[in-house]
1. Tell me which of P, Q, R gives 1.84 when you compute Cα Rg over 2.2 N^0.38 Å.
2. For which of P, Q, R does helix-only ellipticity at 222 nm (-39500 (n - 2.57) for each DSSP H run of 4 or more, over all residues; to 500), calculated from the coordinates, equal -4000?
3. Just checking, which of P, Q, R has the largest value of distance in nm of label points 7 Å out along Cα→Cβ at positions 35 and 59?
Structure P
C-alpha cells in the first residue's frame, strides 16, 4: 500500500471595487477584484487544510495588482481604490 500526498493551489474571488480603478499595465479603467490565493495540503487528492494564504487586489484582465498581508488590509485597500481622487483646481 502507498500513500499519495501533496499540495494544490487555489484562487477564490472575494469581491470587487465599487468604482473604476485605472490599470496602469493596459491603460484602461476596470473594477479591481479582491482575491484570496492559497495552497491546500492534500491526502489522496482530498484537500485537508490550508497552509498558505495571501490576499490581493488584481485587475481581472491582465492579472496584475497589489498584494495585501491580511484580509483587513485588503478591505482597506479595496475601499481606497474605490474612492475617486479629489479634483485639484489651480
Structure Q
C-alpha cells in the first residue's frame, strides 16, 4: 500500500469518527425528549457537506471520499429528523 492510500484510510477513520458522534447527540435528544439546545443549522451544514463530498467522490470513483461521506449523509439526516421531531416551540 502506498503512502497516499494510508493517508486516505486515516482520513476515512477520522471522518467516520466525526460523523458517528451524531449518534451520541441522537441518544441525548431521545433521553431528554428535547432538542432545544442543539443547533439545527450545524447538522444541516454537515448534511450538505457530506452530500456534496459524496457526489464528488462518486464522480471521481474515490471510495476514500465516498464511503465516510455517504455514511455521514445518513447520520446527519437522521439527526436532523430527530432534532425536528423534538424541537420545542
Structure R
C-alpha cells in the first residue's frame, strides 16, 4: 500500500488535507498571540540533529570544518577520478 513511510495511503492523504487546512487557516490569522503559540509548538517539536549524534560524529564534523578552514580539502573531481570504478 502506498503512503508516507509507515503511514497507509489514505491516512497520508488525510494528513496532507489536514496540513493544507491548517496552512489556509494560519494564513488568515491576525492575532499575534495565536501565531506565537503555533511558532512555539513548531520550535518545541523540531529536534536539533546535533543533539542526537554521537561525540565521535561531532568530532568528525569538527575535524572536517577545521580541514576546510585550513584549506586542506581535495576537489570532488579528484575523489571521483580515484573512486570512479566503484561509482
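1. R
2. Values: P: -4000; Q: -28000; R: -22000.
The structure behind it is P.
3. On the way: P: 1.3; Q: 3.0; R: 4.6.
Going through P, Q, R one by one, distance in nm of label points 7 Å out along Cα→Cβ at positions 35 and 59 is largest in R.
Only the coordinates and a few stated rules stand behind these numbers; no lab work does. This one's a predicted model, so the numbers in the text were calculated from it and none came from an experiment. Cβ atoms are built from the backbone, for glycine too; each structure is taken alone.
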